[in-house]
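Some structures are shown below for you to check.
Computed from the coordinates by the stated procedures, all read-outs in this text should not be read as laboratory data. Quick caveat, the model's predicted, so the values are computed rather than measured. Cβ atoms are built from the backbone, for glycine too; each structure is taken alone.
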Structure P
Amino acid sequence: MNRFSHAWRALRHRNFKLYFAGQSISLIGTWMTRLAIGWLVYRLTHSALLLGVVGFAGQIVGCALAPFGGVWVERLNRRKLLVATQAASAAQSLALAALTLAHRISIGEIVALAALQGAINAFDMPGRQSFLVQMVEDRNDLGNAIALNSSMVNAARLTGPAIAGVVIAAAGEGWCFLIDGISYFAVIASLLAMRIRLANIHRTADGMVAQFREGWDYVRTFRPVRSILLLFGMVALLGWPNTVLLPVFAGQVLGGGAHTLGWLTGACGAGALVSAVSLALRRTVVGLTRAIQVAVATLGGGLILFGLSRTLWWSLALMVVAGFGMIQSASVANTIIQTLVPEDKRARVMSYYTMVFLGMAPVGSLLAGALAHRIGAPHTVMVSGACCLAGSLWFTLELPKLGAIMRPIYREMGLLAGESRAAV
């Protein structure tokens with residue numbers, strides 16, 4: 001098997017191939033809606049504050065409900081749950097489309113529908129994350145499946161907004177929402193076409209409260225998961241939200257306009273796509289703990305240099321570096337946690353990953369905006385980069401302790417055959 005075909009090995013699993021096809025279509029619609037809803041809010045209100053409110057409403061609801069969603073996910077058939085959440089997401093997008101096309105949409109309705117989507121995501125995201133292991137029968141292909149999923153997300157991140165721009169200019173935001181609503185049926189069809197073998201999972205806790213406490217105790221006491229989530233939470237809080245300051249860099253620092261913002265955003269997306277492809281080329285999860293350390297350091301260094309840059313070409317190159325570090329840290333964290341966590345706790349643990357993913361970014365956006373107001377966007381980005389470097393240094397000191405815990409687990413899974421003693 002050559003290296004290129006090896007990068008797609010998770011697609012040899014029929015169920016994952018179906019999911020990949022359906023989700024690739026749906027994600028383009030999702031990114032179309034993300035751009036269209038921001039443009040709609042700005043067109044209706046011309047308020048940067050309300051843009052933040054809409055984004056915050058969707059993410060904070062998902063963050064608050066995610067741990068409870070994880071408990072529910074483990075009590076339900078995950079394929080049936082995902083069919084339900086995808087259908088609910090389709091209904092939400094179609095409601096947005098109907099109100100917008102009828103010219104009856106209000107900012108209150110947009111906020112309410114954004115919050116509804118956040119509530120759906122609290123069940124959908126841990127459901128999708130924990131369902132991956134059922135779609136990919138060979139555990140050795142799980143990391144590749146996560147990398148391909150990340151590649152799919154970032155490819156849609158590049159194409160969806162571009163398509164949305166054309167559709168909005170030609171017909172308006174409502175048609176983006178309509179296309180998104182219809183695109184969910186591709187995922188639903190792929191889920192219904194799957195042949196899933198239900199695993200016989202032994203649970204040590206039966207009640208909802210007991211399961212919730214058991215999941216929290218596992219995350220709190222199992223050092224590898226705890227340390228990785230803490231590092232990822234720091235990156236989500238301080239590293240990711242600096243993208244909200246890109247309009248300031250485009251207009252004030254680099255002296256450009258909307259096209260400059262488009263180039264910066266695209267460069268960040270390109271770096272993210274390179275990261276996803278590089279992970280897909282990996283043959284094993286062994287060694288990924290050092291990859292997350294390097295990814296966070298790369299993000300930190302990229303942000304510091306980006307804050308110092310005053311030329312467009314250098315800023316674009318640094319956005320590629322930062323985008324790479326952002327997605328690399330998130331995808332590697334996801335892969336390691338999914339590899340380590342036992343099946344009976346998978347959805348609950350991934351719900352905390354979802355909570356960090358959804359919760360830290362909006363808080364960090366508010367923090368970045370407030371700090372930039374006081375010390376300026378360049379200095380804010382540089383402070384964030386320094387914090388990322390400090391986080392990477394802390395994780396470096398954690399690595400020997402994590403290795404001692406993870407090595408026996410990897411050896412039991414048969415992942416350390418032919419690997420060095422130090423590899424984790």
Structure Q
Amino acid sequence: MKTKKALAALAIAAAVALAMAGCSSGGSSGSDGKPVQLTFWSGFTGGDKQAFIDLVDSFNSSHPNIQVKYTLQPWDSIAKKLPTAIASGSGPDIATPDYNVATLLQYANNKLALPLDQLVGSGKDQIAPGVLPTSLSDPFSVKGKLYAAPANFATLMLYYNKDLLDKAGIAVPTTMKELQDDAVKLSNGNGQYGIALADHSTIAMWPILIWADGGDLIQKGCSALNSKATVDTVTTWSKLIHDDKITPPGLAGQDADDLFAAGKAAFEINGPWAAGAYTKAKVNFDVAPVPVGASGKEVTLGSTVPMIVSSHTQHPKEAQEFFAWWLGKTAQAQLAKAAAYVPARTDMANDPSVTSDALVKAFTSQVPYSRLYLPTEKDFSKIDVDIFTPAIQAATQNGDAAGALSSANTQLNQVLGCK
């Protein structure tokens with residue numbers, strides 16, 4: 001991730017230095033009777049890849065006058081190539097520039113993304129006001145203008161191994177204290193762990209634990225890593241890891257997933273994309289809301305990827321039509337069914353496409369409690385990779401959470417420009 005962010009920063013700097021001439025590749029304008037061709041660069045190369053390919057195919061089948069050419073490439077490649085490609089006029093009409101929402105700020109400020117205010121409205125090929133959850137529309141807006149639509153939306157829940165809990169006579173925990181106590185009981189010192197808790201190369205798990213107890217990474221523009229709530233939370237979990245061995249320290253996201261898939265961890269906090277692998281591995285699992293912590297409030301992570309329209313596209317109208325269809329109920333239902341993603345709409349909680357699938361229904365129920373991780377921080381990578389992750393790793397390895405967080409607090413304030 002660190003390398004990808006460095007590439008992105010260099011690429012965007014190079015892009016804005018180019019002469020902003022030309023236009024995005026898009027093929028026919030439609031005036032010759034041929035379909036308008038839209039190009040779409042995407043980084044969804046993982047387990048949900050086919051779901052997105054099928055979604056684009058569904059659009060093409062139902063829109064003979066607009067055809068979308070969907071090109072998959074790694075996120076690192078997009079980060080390096082996309083800004084310069086858009087600025088030079090050789091880029092795609094539509095793209096997912098990054099899996100980190102904060103990157104959108106660079107594209108908006110450098111005039112590489114087209115404002116999408118016309119996407120919201122009551123007309124044809126528009127999304128009605130209030131349909132997009134504010135947890136998505138707010139981070140996708142810059143200076144009051146909407147610059148992206150959600151390519152997907154997911155929440156995280158507590159996965160649990162039913163066999164391990166039943167064998168130990170343990171009920172599904174509803175509070176963080178119960179989860180901590182259960183994790184200790186279910187760790188047997190012989191290869192079985194109470195929880196698979198990753199600290200790097202992963203969807204954010206530790207911020208959820210901190211939020212649940214009322215802590216945070218940043219508050220009012222300054223570091224909150226040395227706040228009592230944050231220090232107390234990290235101290236508690238670090239001691240459980242260091243002293244009680246509830247999880248192997250230093251796990252990457254894939255390591256944690258593999259541990260749960262092997263039936264060697266009783267709990268893991270993860271998104272809907274993990275369910276397929278666990279089903280394939282024949283794990284007898286289910287999901288539950290993330291337990292409530294000291295804050296007394298339910299909270300979990302929301303995860304989304306921004307989807308933008310190039311500021312140099314020749315086909316803004318057709319791109320908007322594609323976005324409106326993508327966010328429509330039919331497309332959102334297809335994505336939910338194929339990959340268990342939560343519909344990125346506020347009006348589908350009781351839709352049959354959601355209620356008929358227990359997993360989708362469960363993850364959808366967590367939308368009101370979800371929040372994004374550092375969605376507006378331009379230095380997201382430095383904060384996450386260079387400051388927060390090393391602090392958590394240091395805390396769990398030596399048990400000194402207060403010391404690790406104190407050092408990280410100083411570093412974070414330097415990045416934030418907060419004295």
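One of P, Q was used to compute distance in nm of label points 7 Å out along Cα→Cβ at positions 213 and 397, and the answer was 3.4. Which one was it?
On the way: P: 3.4; Q: 2.1.
So the calculation was done on P.
Distance in nm of label points 7 Å out along Cα→Cβ at positions 149 and 197 was computed and gave 2.0; which structure, P, Q, did it come from? Walk me through the numbers on the way to the answer.
Details: P: 2.0; Q: 4.0.
Label of the source structure: P.
Given a value of 1.8 for distance in nm of label points 7 Å out along Cα→Cβ at positions 85 and 381, point me to the structure among P, Q it was derived from. Provide the component values of the computation, followed by the final result.
Numbers: P: 3.3; Q: 1.8.
Label of the source structure: Q.
Of structures P, Q, which gives 11.9, 39 when Rg and Dmax of the Cα atoms in Å, for residues 285-324 alone is computed from the coordinates? Write down the numbers at each step before the final one.
On the way: P: 11.9, 39; Q: 19.3, 52.
Of the structures listed, the value fits P.
With helix-only ellipticity at 222 nm (-39500 (n - 2.57) for each DSSP H run of 4 or more, over all residues; to 500) coming out at -27500, pick the structure among P, Q it was computed from. Before the final figure, lay out each step's value.
Values: P: -27500; Q: -11500.
Matching structure: P.
With Rg and Dmax of the Cα atoms in Å, for residues 181-228 alone coming out at 17.3, 43, pick the structure among P, Q it was computed from.
On the way: P: 17.3, 43; Q: 14.4, 45.
This value belongs to structure P.
Given a value of 61 for volume of the Cα convex hull per residue in Å³, for residues 133-172 alone, calculated from one of P, Q, which structure does it belong to? Don't skip to the end; give the middle numbers.
Values: P: 61; Q: 87.
Source structure: P.
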